Structure I
Amino acid sequence: MQVHYPVNSGLFQKQVGAVKAVDNVSFSIARGETLGLVGESGCGKTSMARSIVQLVKPTKGQILFDGHDLIKLKGGAMRAMYRRVQFIFQDPYGSLDPRMTAGDIIGEPLQVHKLTKGRDAYRARIGELLSLVGLNPYMAGRYPHEFSGGQRQRIGIARALAVEPELLVCDEPVSALDVSVQAQIINLLEDLQQRFGLTYLFIAHDLSLVRHISHRVAVMYLGKLVEVAESEELFSNPLHPYTQALMSAIPLPDPIEEATRARVVLPGEPPSPANPPAGCVFHPRCPIAIDECSAGEPELREVVPGHWVACIRA
């Protein structure tokens, strides 16, 4: 799949280029699985997430969910399918309408999809969803500014759960929260997954967090997937030089190990996605790059069972 943003210039705003936020990326998520998606800021994680729920229209490709291409769905078919796919936003302060009460925010999907009959059933369902995410039902009449950040994110999760989805796309859902609150939200997501058999695409930049919650992890760099593997396999045996650099940046609890371990320090800055380098997009910063790395783009290949890497030297 591709997500390219046009770059326009001149009096008539003619397109002169494109920002290749997501460039020929393909992966799958099994039912009931959590796939962690990691990478530095600007690598295309959020564009990928938003394209799945059509907040951003993909430039090219397919998004297959249970055999249906979400890009091609329209009208009632799209509405029915998007009961099964929901989104949890990164910012709990900006993703809730400040003019609506918590009950109205959670209840809006119930009204849109006509999931309750009668006022009593509507109110009961809102109270049930609030309890499900660890909030007291009496809070339904409060406005977003009356809640803490963690409570607001719980409201966002309850809103997503209102339509009983199967897939939740979580775009850095805890990055704006305190560390202690992050743990509570992660535990809530894990409990909900076990209870309802949910599938997660979990996007984050905190590698320790991703290791804790994910069954598999995919690593992105400059709009490309560079490595995909089981969580423990990836963290114990990273094969791509970029993944190795990410792993070396994870703090260790033992101060002696932290002081003596080898670090992979990457030179320079990531290239612009509007003008990515030829061949492997990582080769200008790669410590093991050779001439062949700039000649052609490496394909994502399976080097050991379940472990995929896009590097000719892996």
Structure II
Amino acid sequence: MKAIRCLKYGGSENLVMDNFEKPSPKANEVLIKIKATSVTASDVLMRRLNEPPIPKLIIQVIFGFGKPRNPILGMVSSGVVVDKGADVSSFNIGDEVFAYGSISSLKHRFGSYAEYICLPQDWNIALKPKNLSFEEAAAIPYGGLLATHLLKQTDIRKGDEVLIYGASGSIGTAAVQLVKNAGAQLTSVCSTRNIDLVRSLGSDKVIDYTAANAVNELGTYKYVIDAVGNSKTSSLKEKSKGALSEGGKYLSIDNGVPKTPKSAFLKLKGLAESGKFKPVIDKVFPLEKMADAHNYVERGHKRGNVIITLSH
């Protein structure tokens, strides 16, 4: 099969097309013929490994020194089940599915930058929502699960004032929709070009962090949610950390290890099927343009998700 090999940690030039043996499913696994995957900020971090010494060491202990132990990166997939192990009862050959290759911090599997992948049937894998394309389904898991992880740390009630910083990325666009589904009064922060997008997802108010008077637009909030983490900051972001009402809480995606339980994955599927969650896609690249896709994501200005399509 064709797949993208990561030769070593570093620049995107280390992502090259190569041939691998097609995997065979174990007893509890399905073999998915991948139609679409995604390039996430975490993929870029993993490939680049431009971290301080201690986090860098920890990552290499887990994933490999000098180069990834599994040279095929990627954890998101959507496609068709083409084979299954003897013990698989949840899926049939021909099922259209989507998946995320992590069920917990100790159970994860890379390999979606490829034409095929094997995953255990009881991991984060489900039938693809029929109202979505393969590309749209591949845009659900990463941002949706990380946004869900953030919201699990809240108790948002109808009418609560909530602010989301970084509302236009994959995590942010998911968080906007989940917060609105909970009935909150939502203020979102993004750049000028993303204001219309964020409003279309349900934001009641939008603050342009590039505007000279942006700080003056802040109110007070029960929850301030940072969907971009420590990689980006601004004077508005620093001020927002203190823009809390009595008993309010500030949450960052960089705090703690995200949990990605199957219950959250299935809930996202249900929301997508009912039209209450719409995955946002910025750009679509073919598999052979993986390096270009990484370069685009690395610039840090994507809207929603960057998707990779595969033609077999």
Structure III
Amino acid sequence: MELVQNVVNRVADNVRRVIVGKDQEVRLTLLAMLCEGHLLIEDVPGVGKTMLARALALSVGCTFRRIQFTPDMLPTDVTGVNIFNQKTQEFEFRPGPVFAQIVLTDEINRATPKTQSALLEAMEERQVTVDGTTYPTPKPFLVLATQNPIEYEGTFPLPEAQVDRFMLRIHLGYPSKQNEIDVLTRQSDHHPIQDISQVITADELVAAQRAIRTVYVDDLVKSYIVDLVTTTRDHPDVYLGASPRGSLALYTGARAWAAINGRDYVLPDDIKYLAEPTLAHRLIVSPSARIKNVTPRQIIEDALQHTAVPGARATVR
């Protein structure tokens, strides 16, 4: 697992030059990249969502495109379009920005549902179909999406089918007082993003992605994952629980998290740590529970408490 740790540490150290005091969030972002999963960064404006994505893209030797989603954007602005070439008298495909290895979709909930759906095929099947012709996306392929959960005017909430395609959802939150002072100090002369340079190649990233597939997961741990996901489906405060895609995300993420921590096997603690970022955004709280201000995070915590951990023994008093 030295290869995985080496890749993660180099990229994380580089990103920390821009993103201050958010080590766990940075590592979760790298986890999504290692798992070839997509990441939804949801938080209020100005906390560094876009800057995190830019710093990650600059640290990895991958092609990078940014899409600023707006209400007037069309699906072809994302996927590309066939244009008639007057010289050859044939239609030529002009690929859109989605044909990059790292795609930043900024303010994804500001685009119309029709434009949002242009990403569905690319995110799940790593391909894009335009006018009946299918084009594969490059490898590796990662979508980093940002959205503001507070401001709803002029926005279009993501459909559940698209939210479910994001492996993780993270929140950056406001920095501590000392970290915010550090941000002011670092930007007194120029923005530190200007000093970010590539620290790993795309080949090294692909090699690390292959390495996490060798991490061992015991059958008891697999059963724990399924039991935990099933608990979310049967919870009285849940209208719609986590999907099998959520189980797979938790399984894959746990393998990567174990490798990041230098282990070639998964522990139940890895499942517990990743349960909230991998499952919470997949839950739909029932209307009656929403009135009582029940949140998906609380439901995940309750599910963890009521799901038996493999290998644990009951204490008799």
Exercise. For the read-out Cα extents along the principal axes in Å, a value of 58, 41, 31 was computed from one structure; give its label from I, II, III.
Key: II
Quiz item: Where is distance in nm of label points 7 Å out along Cα→Cβ at positions 28 and 124 largest, in which of I, II, III?
Solution: I
Quiz prompt | Structures I, II, III, by FRET efficiency 1/(1 + (r/R0)^6) of positions 252 and 268 (r between Cβ atoms, R0 = 25 Å, to 0.05): label with the highest value | solution = III
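Every number here is computed from the coordinates shown, using simple stated rules; none is lab data. Everything numeric here is computed off the predicted structure, so don't read it as measured data. Cβ atoms are built from the backbone, for glycine too; each structure is taken alone.
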